[in-house]
Structure 1
Amino acid sequence: MSSPFLPGRLGLAASRVPYVDRHGLLFLSRGRLYVEKGTLRFEAAGSHDLQPGDYAIPYQTVSTILLGPGSSITHDALRILARHGTLLLAVGEGGVKMYSAPPMGQGRSDVARAHARLWADEEQRSLVARRMYAFRFGEVFPDKDISALRGMEGGRMRESYKILAQKYGVDWDARRYDRSDPEAADVPNQAINHSSTFVEAAAEIAVAAVGALPPLGFIHEESSNAFTLDIADLWRVSVTLPVAFTAAARVQKNPDLPLEREVRFEAAKVFRQTKLSLP
């Protein structure tokens, strides 16, 4: 069975499509990525996203290929992707984990240079932080320093926890997290920890795909992936907490269910529905 994404031979053409002119991400899982007669192909066993079959992959017109669970790749496929500047990321089911990152660059540096300029200018950095908060909470915050904005964020988040816990029928006390003993937390808090990890993976994929600079955060500081955490927090109320509380509600009703697995499956489903990090 042969069912190409695009007709014709898509192999080792001499021309290289500029990265900026390409489409977004292509998610492949449960199959084999290989080269046949100069064409990159994916032999799919079948998944939520792709019917079984042998597909020609238009690798020169996509920016990044996300290779999911149950997949293998040949050395020749790696060579073609590297030669034509197509990034490859190994990810978890639905993009809830990222296991590898490409070299920076993707043949261009405009995003990284713009990111660095905004971060290095204190006034611009504060402006970007306020815009991020405005995106999250639906209103423009006043001209305050970052520490004041973080304090305002804390109050908003405490209220969001209460509202969403009630909406999803979860018994909620308060946000508690002991890094030295994360499993000591109650079910809702553990679910938030798992969900946060999965959304951060989606953010990590996005940051890597566009060539931004992970250490240069506008709200978070010091962490080597501070900007990734900034991006993940944009979806904390709309994605992270709903995923966590949906799974927590199921586990509170049926304690025999494995919490991490429930959160992971819920996150993968939501990522597919909302196209978070995926095409």
Structure 2
Amino acid sequence: MNQRELYERFRALHSQKGGFIMPNAWDGASALILKSAGFQALGTSSAAVAFALGRPDGRHAVSRDEHIAHAQLLGGVSGLPINGDFEDGYGKSPSDVAATVEAAIAAGLAGIGIEDTSGHAENPIRDFDDAVERVRHAAKAAKGRIVLTCRSDNFIQGRPDLQDTIKRLVAFAEVGADVLYAPYPGELDAIKAIIAAVAPKPVNVLIGPASGPIPWAELQKVGVSRVSLGSGLYSRVMGDLHKAATQLAAGDLATATAGGIGYGELTKLVSAIRR
């Protein structure tokens, strides 16, 4: 399947009734396991990519080229549309962000996410006009070629300002973003307000410990188009590994190695689902 076909397939998922869940993979095996469970598209996670490389998560902890190669790996083994979680667009200027969009298209990605973070601890969110201009350039490059998700990170950066978040998302939608996204806005009412403000454009919701226990059925009822998990699944697996490592260090060999997928089962799964 070529990039155009993957883009069309991914774009269509956003308009299907009931929305869809887009889990985030971190290596070939995780992509294949998620595909085997029936998921129709996958996302990368900038945090999971960094952790998998032994680096702390942070702005540009993984380079654009490294992230693109990672996304190509996930797409190559799974054959599914891949959405790249590309931080601030990997660039100082709006034209740099547009170049990143072009690079993602050339690499075969179906979607790309751009956020309004600055990387500066004292002012972690870009000024409004700067953020909008970066999205404008990204949207011009993306139009009709790749699904562009634009997000405001107010809440995740400790600035729980719903009105400013909505203002930003509405502006991003007006200059051409295809999907809107604000990680961890808190209560369901805040999600509903975001959906109403940017309608009819689709909204992504990030699910994880900071989002609260909002059931998928409730999110569907209020009109969420897409759910992603960021580094949530990776953290779950690493939590299990950490527990097993502690058991192993204590000499409990049986408990440390119990409960996993058997070698033969994993081999069979990977062989059967790999395209």
Comparing 1, 2, where is distance in nm of label points 7 Å out along Cα→Cβ at positions 112 and 184 highest?
1
Say we calculate relative contact order in percent (Cα under 8 Å, 6 or more apart) for every structure; which of 1, 2 gives the highest result?
2
One of 1, 2 was used to compute distance in nm of label points 7 Å out along Cα→Cβ at positions 200 and 232, and the result was 0.3. Which label is that?
1
Taking FRET efficiency 1/(1 + (r/R0)^6) of positions 56 and 120 (r between Cβ atoms, R0 = 41 Å, to 0.05) from the coordinates of each of 1, 2, which one would give 0.40?
1
Re Cα extents along the principal axes in Å: value 60, 51, 32 computed from one entry in 1, 2; matching entry is structure 1
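Read-outs: derived from the displayed coordinates by stated rules, not from any lab. Because the structure is a prediction, the values reported are computed rather than measured. Cβ atoms are built from the backbone, for glycine too; each structure is taken alone.
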